[in-house]
Structure P
Amino acid sequence: MGVRIKSTGTSRAGDTFSIVELSGQAARQSMERAGVRPDQVGVLINAGIFRDSNTVEPAVSALIQKAAGIGLDYEKNDPRSFSFDLMNAGVGSLNAVQVAQSILETGSAEHVLVVSGDTHPSTKRGAADAEFPYATTGAALLLERTDEPEGFGRVHTVSGAGTPVIESYVDVATMGTRGRDLMTVVREPDAEDRLLTVAADAARLALSDGEPDQARTALIASTPTAGFGERLAAELGIAPNAVLLPDLSQGDPHTAALTLAYDLAAQQDSLGAFTHVLFVAAGAGPSAAAVLYRLPAVVGAAA
């Protein structure tokens, strides 16, 4: 028994820059693509970090759950759904997959939705810039159990030594009356190199678990820089043309990067040449997580 991707959903800033609305849209799209009703989703996990107006309470996952239309009825015999935030910088999406595996393997939920994505706290812009290097976008992975020989393997995590390579905070000394609209992001000069080290270590652990044919293994990695995936592939001996990227036209999609890349590859039928996808997430700590995903025989745009 394993856990596989049933479908994906994505959303981009347009009429709204609210990550609650964008994540809700992505969640609804993933359910529609799979033909899954909201009452069939037992758990929603939000891995996003940067949220509307720097919201602290309530949990943003609850707001996204409402926007997605999941668990809104409270009749006696209605199926129960719950949600929670799981925040671990760029690594959170794979931490959420790890938690979803445990939930689904117990049979306590039929489906788990992992949503991710970030926005500038002002909710007034969608593209990254030097001050705030993250694009506004939402993404959703709808996961289910399977008895087929496919799906996620074990999620491996690695932590690096030293200070955080990326820090984000509300600067109380300078925010004045705009604390809900501002976020300071500081990146160490050697951030990419330190993230690459932990990402490669986690990736090697995941590859040693499944021992896939690397010639038929695609790489989907975080995008702290546009060339991070290519550098990681070179470290691992994976061909450059096997690196699958999300749309980076608006900047780094941060916590949504892995789902966006998988969704885009599925829509473009780019997965047919591969038997496995190596997902690698890296961020902040420096820390990283990696997992090997065995693809089903046919991967279409809905999955």
Structure Q
Amino acid sequence: MLWHIQGPGSLGCLWAARFAAAQQPVRLIVRNPDALARYQQVGVVRLSDANLQQTQSYPINAQLPAHSEPISHLLLTCKAYDATAAIAQVAHRLNQDSLVVLLQNGLGSQQAVQALVPDTCCIVASSTEGAYLTEPFHSVFAGQGEIGLGSLDSKPEPEGLINNCHSAQIPCAWTTAIDTTLWRKLAINCAINPLTVILDCNNGALIAHANLINTLCAELQSLLKAAQHPAAAQDLQQHVWQVIEKTAANSSSMRQDVHNKRRTEISYMTGFACAQSIALECPTPALHALHAQLQAALSMRGLPIS
């Protein structure tokens, strides 16, 4: 099957390189002509190991959203706040047999995308893999993780999807409880990403702030239960520390955004969680304090706080 990857950031390039390494056809969809020109100067997607000791280069064709080539399988890896605009740009290339895999952080953007393309099957992906860019189109695989795939509307697993990913060494599994996975990932992101921005550190350095991490996990557990997602709350603290350990060398996606002077996904992470805690009357004082600190850190850098 032919994959188009829209939003070739760290995870988009990681998936693209894996497909190319498995000799599966893949295309990049870049934002605009300037981005296309920059990619064409390089002409390849590069993938390095965590220690930057080995780098492989993969020549992959790139195109603009307005291209006429039909899309059968789309991996949307842009930021949550760009997801609806991105899918609107390629909606003319989708049909009722197309499959869209959504790989965004936080909650809310997935449902908005599905609403824009109601006749297209949208699958949600939740990944705990670690990756970052050293430069455009050069991804570093910083930590192994797991990828859960599931349907927004309880549709069955699309035929061949998991096998196709496995053949490209993409560690994914189908789940019928993707809501649980998304809420757990939201909580994990809330416990890890903001602190890496505030402290300006890789994930592994958070071990020095264990008491705060554990306090946040306890509050987030209560919030998940209040939101009627008890399965997501189970062993949350253990899950958070597992992610920190497995992605110790990784710079979180939020910290990468700050370093690159880009807008963060704060509204889909701590912003969403804090709003839910108020709506559900579930006090989360440490989480609210963390959100305020994150907003202050972003404001100091001249970045949006929502």
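Read-outs: derived from the displayed coordinates by stated rules, not from any lab. Everything quoted here is computed from the prediction, not taken from an experiment. Cβ atoms are built from the backbone, for glycine too; each structure is taken alone.
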**OP:** Compare mean count of other Cβ atoms within 10 Å over residues 43-50 across structures P, Q and report the one with the greatest value.
**Re:** P
**OP:** For helix-only ellipticity at 222 nm (-39500 (n - 2.57) for each DSSP H run of 4 or more, over all residues; to 500), the calculated result is -8500, so let me know which of P, Q that is.
**Re:** P
**OP:** Rank structures P, Q by relative contact order in percent (Cα under 8 Å, 6 or more apart) and report only the one at the top, that is, the highest.
**Re:** P
**OP:** Work out volume of the Cα convex hull per residue in Å³, for residues 147-258 alone for each of structures P, Q, then name the structure with the largest result.
**Re:** P
